[in-house]
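Have a look at these structures, which come just after this line.
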Structure P
Amino acid sequence: MTDAAAPRLDPVRHAVVLQVRKLVGGTGDDSVERNRKDVGFFGPDSACWKVHGDLASMMVGGTAALMMQMLHPGALAGVWDHSNFRHDMSGRLKRTARFIAGTTYGDVAEAQGFIDQVRTIHARVAGTLPDGTPYSADDPDLLTWVHVAEMSSFLAAYLRYVDPTFPAADQDRYFHETAEIARRLGAQDVPESRAEVAGYLRAMRPKLRYDHRTREVAAALLGERPPSRAAAPAMALTFDAAKDLLPDWAATMHGFRLPPGRRTAARLGVKALGRGLRWALVNSAEARARRRAAELEAQA
């Protein structure tokens, strides 16, 4: 695929793309896609290509996922003991965005490369909880929690902000597909349907905690400075919408209470933001992957 095949952006679209790159990283060029040998673990007809293709809902879902994940003592300790979260929360968000895009839209070799990188990092993350319990980032149970919190949040955001009519069978297919990534990371007994995810979350609730460390990590996330003035309104909407997206029990643990007017404003604002981003991001990771998938099909 030549560079000329990528859509040319008008000045307004280009300005939006630059702001997105500041916020979540990425270059938007086609150099990686041109070298892809296959359509990866899932392919263009998969549920996860749809769910992970909408940036606005993914930002809301990803932020909500982080707030859910930190309620687990082991996940919280990994962030507290082994990251510079007070000064690099934006870096964490960008790395997560790259991992999701790479494992969703990359070819098999690229996706596995992202997984191998994460497993290498996890192997170095271990310690002891305040009560003396040992923890490790490569613990299969902890990996399952992190995965379920993330995928359930992404899907919830997609249903709220993109397609409330997304079929139940496709929702189950989404959990089934993405379980493959969790298992490759080392997770075990990964739930693969809406019913299994709901049951898993009910079973996990007694194991979750909120304390002064949770509060500080959440404050660092929600207090992240925008990369530019132009991005500030989008970030504020994302944070409010993420609080609103949390399950009631998780929002209660965090002490989040959005007034009805603010909740309504967040929902309307994110829907408008999503429409704007979908208009601007004609050369998104999903769009580039779909173009390459069509090329590979034509060559077959």
Structure Q
Amino acid sequence: MRVFVTGATGNIGQNVVKELIAAGHQVIGLYRSEEKAAALAAAGAEIYRGSIADPDSLREGAARSDGVIHLAFNHDFSRFVQNCEDDRRVIAALGSVLAGSNRPLVITSGTPIANTVPGEPAKEDNPIIGADVHPRAASEEAAAAVAAKGVNVSVVRLPQVHDPVMQGLITPAIQMYREKGVCAYIGGGLNRWPAAHVLDVARLYRLVIEKAEPNAKYHAVAEQGVPMRHIAEAIGRRLSLPAKSIAPEEAQHFFGWLGMLAGSDMPASSEQTRKKLGWQPSGPGLIADLERLQIAA
């Protein structure tokens, strides 16, 4: 299969590219930085210059492929709502090329979109939260819209995807901890965040596009929920900083834009995903990677 991958130079994307190529697929990797193009080419991908801000480049890349994995997303969280709406338009652009062809489109969302039963893990077949409640749901709303137009679209929902370098939303939290000299968690720190190692996630994306099941939802979850206190304490050990409980009313001041999520309980299950695809994550756990955290100067 010839697969067009957006976000091909990102931490998840570059591992997806390698996974696809190792399995015998051809990859067209979207890039916008010349600095990263060489590594993408060295991995064996056909490099394709474009941007999620340029819908024509996306449509052309999709037209040259047998299927698309869409990973690119603007992670400037100061404009999160706008970025989510931009992703809605990106999915529409990709879908406009694939409609009626049965060529698969795999889009990316987050497991919190399916946290609709308080206290229980998000499941793949749960009803989803709307974009009016959680902006990231715009991607799944866009997927439903293109599916209605005849696109073979499926969704991969991500937890905190980690290795010793990057850990999803935990990475900016680490920067906050370093700046403030303390690793804070809210209350008892019992709220849980799901997680998976990046290599396990890359393998899941390959399995999803190979199966190409229309309207399927998958959870890239290896660990159902790691308590925030354990996360903060592990980072504290690695950075030689104290871990400390703060009151809920202090969260916004300490965490800034991350304040609303830092205390959220977001466990997620991948039981259905594992049964459907035979996916068995085997990489290191989140705490193990935090214990080996690579600390930037």
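Just so you know, all these numbers are worked out from the coordinates, no wet-lab data involved. What you see is a predicted model, and the numbers here were worked out from it, not measured in a lab. Cβ atoms are built from the backbone, for glycine too; each structure is taken alone.
Assuming -21500 is helix-only ellipticity at 222 nm (-39500 (n - 2.57) for each DSSP H run of 4 or more, over all residues; to 500) as calculated from a single structure, say which of P, Q it is. All intermediate terms of the calculation are to be shown ahead of the outcome.
Working: P: -21500; Q: -11500.
Label of the source structure: P.
Source structure of the calculated read-out (Cα Rg over 2.2 N^0.38 Å, for residues 46-93 alone, 1.19) within P, Q: Q. Given a value of 11.5 for mean count of other Cβ atoms within 10 Å over residues 126-133, point me to the structure among P, Q it was derived from. Comparing all candidates, it corresponds to P. Calculated for structures P, Q, relative contact order in percent (Cα under 8 Å, 6 or more apart) is largest in P. Computing distance in nm of label points 7 Å out along Cα→Cβ at positions 198 and 230 across structures P, Q gives 2.2 for structure Q.
Source structure of the calculated read-out (distance in nm of label points 7 Å out along Cα→Cβ at positions 14 and 70, 2.5) within P, Q: Q.
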